[in-house]
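See the structures that follow.
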Structure I
Amino acid sequence: MSGQRAVVIVLDGLGAGDAPDAAAFGDEGANTLSNTAEAVGGVNAPNLQRLGLGNTTAIKGIPPNGSPDGAWGVAEEKSAAKATLAGHWEMMGLIVRDALPTYPAGFPEDITSRFAGETGRGVLGNKPASGTEILEELGEEQRKSGGWILYTSADSVFQIAANTEFIPLEELYAACEKAHRMLIGEGEIKVERIIARPYHGGPGNYEREHENRHDYGITPPSETYLDRIKAAGHETVAVGKIRDIFDGRGLTRHLPAPPDDSAKVDAVLEALTETESGFVFANLVDFDAKFGHRRDPAGMARNIESFDGRLPEIRAAMSDGDLLIITADHGNDPTFRGTDHTRERVPLLAVGSGISGEVGIRDGFSDIGASVAAWLGVERGGLPGKSFV
């Protein structure tokens with residue numbers, strides 16, 4: 001067994017535009033990195049520039065690098081969805097061929113009435129909505145009636161919001177577990193994820209409790225690179241919402257999702273001090289949750305610069321025998337119409353001994369998992385993907 005380590009950091013939603021099938025998703029013209037930088041007059045990210053981020057797409061303030069520190073390219077998704085779960089599963093060799101149901105008109109009455117009956121509270125909303133806007137719309141009604149705020153998005157999600165000032169967090173989690181059993185655990189899968197969305201505050205000052213968010217998803221139905229790496233005797237460490245995305249399958253350890261991306265970088269550094277051999281898989285969700293969905297290009301740009309400022313710490317914590325991959329799981333262009341994910345290519349930056357040059361346009365995100373496995377000396381087996389290391 002190799003003593004090497006691999007780290008994959010997913011900058012959630014930080015797409016690089018130009019997905020060949022963007023039109024099928026209504027996302028022609030979306031480019032999270034490029035449009036964000038253009039909207040704010042340029043992004044200052046010298047450490048990412050040294051890795052070749054500016055080579056992946058045109059980014060104002062981050063020019064192309066003729067001699068990046070590592071390898072660079074982009075990856076195109078094969079899964080039939082532009083969702084977090086699909087993107088991460090595909091990275092680990094599990095391609096979602098058939099998109100799960102979405103609910104543009106809200107959930108049918110048989111689902112909402114059963115949910116209300118099993119949880120003892122009524123349902124408010126029941127429509128696609130922005131997570132912040134629906135709190136302003138229905139927060140006071142929830143305070144008066146005690147009903148759950150239920151909403152969805154363009155993704156296959158059943159989101160339940162509750163003000164923890166008068167609905168206990170434990171009751172929200174229990175309601176999500178009942179919804180998980182109804183919608184996922186009884187055979188026919190009706191949604192990809194149930195999401196607990198706790199918040200507090202009052203009109204004009206509602207604040208979502210990101211640290212207490214919890215996703216209840218589908219267990220991967222077949223083997224992934226996480227399973228193979230774990231079976232080979234390596235540690236597989238999840239940072240942030242990775243555990244929820246894989247429902248714990250293939251993981252040896254989980255570092256909880258702290259309240260912001262800087263704290264998640266701290267968790268990555270902690271994992272590196274404690275992991276001698278294996279794989280650290282991290283998701284930095286603020287790009288998506290706080291800035292992409294809220295259509296906040298200034299916040300997105302600040303978060304890129306903030307992560308860039310932490311990158312030297314990450315690289316310093318790694319040895320010559322380690323591999324670092326920085327990528328994304330989909331796009332979420334903060335300048336685009338609507339509030340949903342955007343179908344884009346994702347950037348691919350890799351740093352490790354002997355890695356350099358352009359790795360081109362990768363046909364599927366599974367090349368990431370294949371590369372991690374190859375680096376750690378783990379056989380690919382029958383999983384998809386071609387290593388670029």
Structure II
Amino acid sequence: MENPLDSAELNAAMENVHRAGMPGLFAEVRDGDQVWHGAAGVADVATGRPVTADMRHRVGSLTKTFTAAAVLQQAEKGQVGLDAPIGRYLPRLVPGERGDAITVRMLLNHTSGLAEYLPHAYPSLKAFPVLADTRPQSLDDHRFTRFDPVELIGMGVTAPAVGAPGGTPGAYSNTNYLLLAQLLEEVTGAPAERYITRNVIERAELKNTEFPVGPYVDGPHSQLYEAWFGMVDPPRDYSVYDMSWVGPSASLISTVADLNRFYGLLLAGQIVTPSSLAQMQRTVPVVSQEGRTIDYGLGLHPMEGPGHSAFWGHGGTVWGGGALAMTRADGKRQMAVAVNTQRWNALDSAGKPQPHPIDDELATLYRLAMYG
């Protein structure tokens with residue numbers, strides 16, 4: 001019988017992503033008791049320092065699964081009602097009729113209708129995610145900006161709604177998860193980062209996962225090269241960055257090994273109860289920030305290949321970096337991949353990202369990692 005983890009094939013697939021234009025990437029794939037680690041390319045294009053599979057990495061919106069799990073824990077304790085209006089808990093942040101109409105569940109699955117605050121906080125990205133009018137200038141302007149989450153939420157709440165509360169398809173918005181962080185603080189009396197650290201990260205015994213306290217990544221890590229659709233050429237290193245612009249929505253630092261451990265425990269019902277996990281796996285259609293419609297649960301989304309069982313996890317991007325972690329529903333097969341460039345696609349005249357060889361090679365790597 002063929003080895004379910006073919007190291008040679010996985011290594012070759014990683015090298016192909018690197019050769020297609022990705023400076024560096026690293027990954028861990030698990031199949032039962034078998035574990036494969038791999039890395040290809042460089043962590044620093046100036047020095048040629050190689051990436052290694054144990055590097056710490058900004059994992060972006062994978063943070064949302066951690067935040068959602070913390071909210072579900074509070075729901076299990078009766079402190080939060082998933083179908084209770086957010087206005088019951090945070091009347092000043094979401095006042096009036098909207099506070100009555102938007103539920104905690106709608107924040108978790110992005111059907112609140114609340115707009116993304118990002119284009120208001122980063123004015124040069126004003127058309128995000130419609131990219132024709134965006135420029136990368138704001139990325140430099142805000143490298144060391146310390147944002148106030150309540151101000152960011154205000155930008156999203158006062159912006160024109162992108163849908164009716166509970167309507168589908170929903171619209172992916174970081175505003176929702178900053179509100180969930182404020183909800184956690186309201187019901188636990190602790191900052192969301194501290195509650196998530198104690199009750200999710202430490203419960204899972206993740207040794208290399210933490211919220212940043214400043215703009216730096218502690219420990220061995222890669223530089224992060226943002227291309228902003230070819231407008232930053234050559235791509236610029238944004239590994240030093242104040243992550244208060246996303247906070248408990250997308251600021252977590254982790255490793256590929258920790259990510260696989262976390263999603264494995266989550267899907268085994270060891271972070272939240274099996275009934276809470278079932279709630280997290282109830283999906284609705286949501287339009288992603290790239291404009292694609294995806295199925296989305298409560299801080300989790302599925303990926304399925306033709307004729308294959310569902311994998312559950314999350315993807316994430318920050319300026320210059322990205323990650324994807326997926327675990328099969330039975331927990332047996334897992335994949336976590338980290339990359340050190342983002343938005344490598346050029347734009348066409350309509351402002352739409354064009355295909356790039358990296359896309360195809362990453363898709364091949366994901367297929368191989370998940371299905372063998």
Structure III
Amino acid sequence: MPRKSASSAVSTVSPDIRVPPDFGARVVDWQRVHGRHDLPWQNTRDPYRIWLSEIMLQQTQVSAVIEYFQRFVAQLPTVAALAAAPADEVMALWAGLGYYSRARNLHRCAMQVMSEHGGQFPADPAVLATLPGIGRSTAAAVAAFSAGVRSPILDGNVKRVFARFFGIHGHPGERAIENRMWELAESALPVPGPRQAEDMVAYTQGLMDLGATVCSRGKPACLAYAGACPLSGDCVARRQGLTGVLPTPKPRAAIPERSTVMLLVRHGREILLQLRPDSGIWGGLWSLPEIPVETLPFDAELAEQAALDYARNFGDPARADMAGELTHVFTHFRLLIRAIRVDMGALQVRESNGGPPHRWLSLDDLDALGTPAPVRRLLDDQARGGLF
């Protein structure tokens with residue numbers, strides 16, 4: 001266990017907190033009757049499908065993941081197929097789910113499972129956690145669902161359940177708070193028994209289900225209906241009227257705004273795309289070229305001239321016009337995208353000399369590559385407007 005931080009948050013977690021001896025049993029019994037049982041990655045011990053779903057579900061709601069998961073496993077049904085797939089195919093299947101480092105790590109992890117583990121996912125959570133993109137909680141979930149391993153999870157939903165049940169004040173992302181929650185998670189595991197493997201599947205899924213469907217952020221359904229929270233009887237937050245206060249939210253800073261200029265360089269129904277570097281936003285996706293425009297306030301005429309200069313690397317640009325703008329919100333900032341459409345005459349080169357890779361792609365083939373959601377929206381809007 002990592003040493004606790006000297007943060008002032010230490011005092012918000014009482015060392016006297018105790019886990020009821022039947023905590024795990026209550027969650028197991030509730031899940032078997034009232035939990036979710038029909039998700040497409042459930043009712044299997046296939047670690048590949050379980051791992052894939054757990055990575056997709058990181059910071060993404062179940063409803064958004066289902067369609068992506070089904071499409072992904074239809075095209076890449078095994079870890080061997082994923083490891084052998086081109087990066088562009090993986091990114092295209094992931095495009096729209098966001099947090100694209102997950103997709104790059106997914107691909108790297110599959111290749112590492114093939115090269116270092118003989119194509120078999122390790123059952124030991126400690127070994128799983130050494131693979132790209134798999135943290136401690138995800139490793140425990142994969143091990144529990146695929147092999148019945150007795151190991152605690154602590155994802156965002158579980159942190160919310162624990163914060164309310166045990167009455168823990170302080171942001172769960174703080175080191176001291178999180179360390180204490182891990183200790184409680186260890187203590188809350190179901191008592192080992194003859195049905196340990198089955199119990200661990202139900203317990204792990206049950207904690208996830210409680211956080212997602214009952215102990216929700218907004219209005220937790222503590223006693224709202226039959227089958228509601230099995231922990232409500234001795235939940236500190238429910239007894240003390242703190243469900244709207246716990247877990248303590250992370251202090252919010254003002255969301256900064258950034259801006260960029262993207263180029264819709266087109267030749268007939270072809271559009272020029274540029275491969276983004278692996279690091280940074282939209283890493284590994286094919287996006288529209290961007291140009292730096294340093295003027296503030298924004299100068300459309302200067303930007304259009306810069307767009308023409310850029311397009312001359314590929315041929316003879318006929319004209320450049322503003323094509324609109326949109327705002328895309330990330331977790332930590334808001335991005336204003338201004339789009340300039342450049343119509344090309346004759347092309348002299350199909351690829352740029354040096355710099356990031358470029359390629360011309362027909363709008364009819366966009367599904368073959370991973371493109372950022374706002375870029376795809378821009379292109380779809382242009383197509384609907386009859387501009388391609």
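Source structure of the calculated read-out (distance in nm of label points 7 Å out along Cα→Cβ at positions 135 and 231, 1.8) within I, II, III: III. When relative contact order in percent (Cα under 8 Å, 6 or more apart) is calculated for each of I, II, III, the greatest value falls to I.
Bear in mind these aren't lab numbers, they're just calculated from the coordinates by the rules spelled out. These figures come from a predicted structure and were not determined experimentally. Cβ atoms are built from the backbone, for glycine too; each structure is taken alone.
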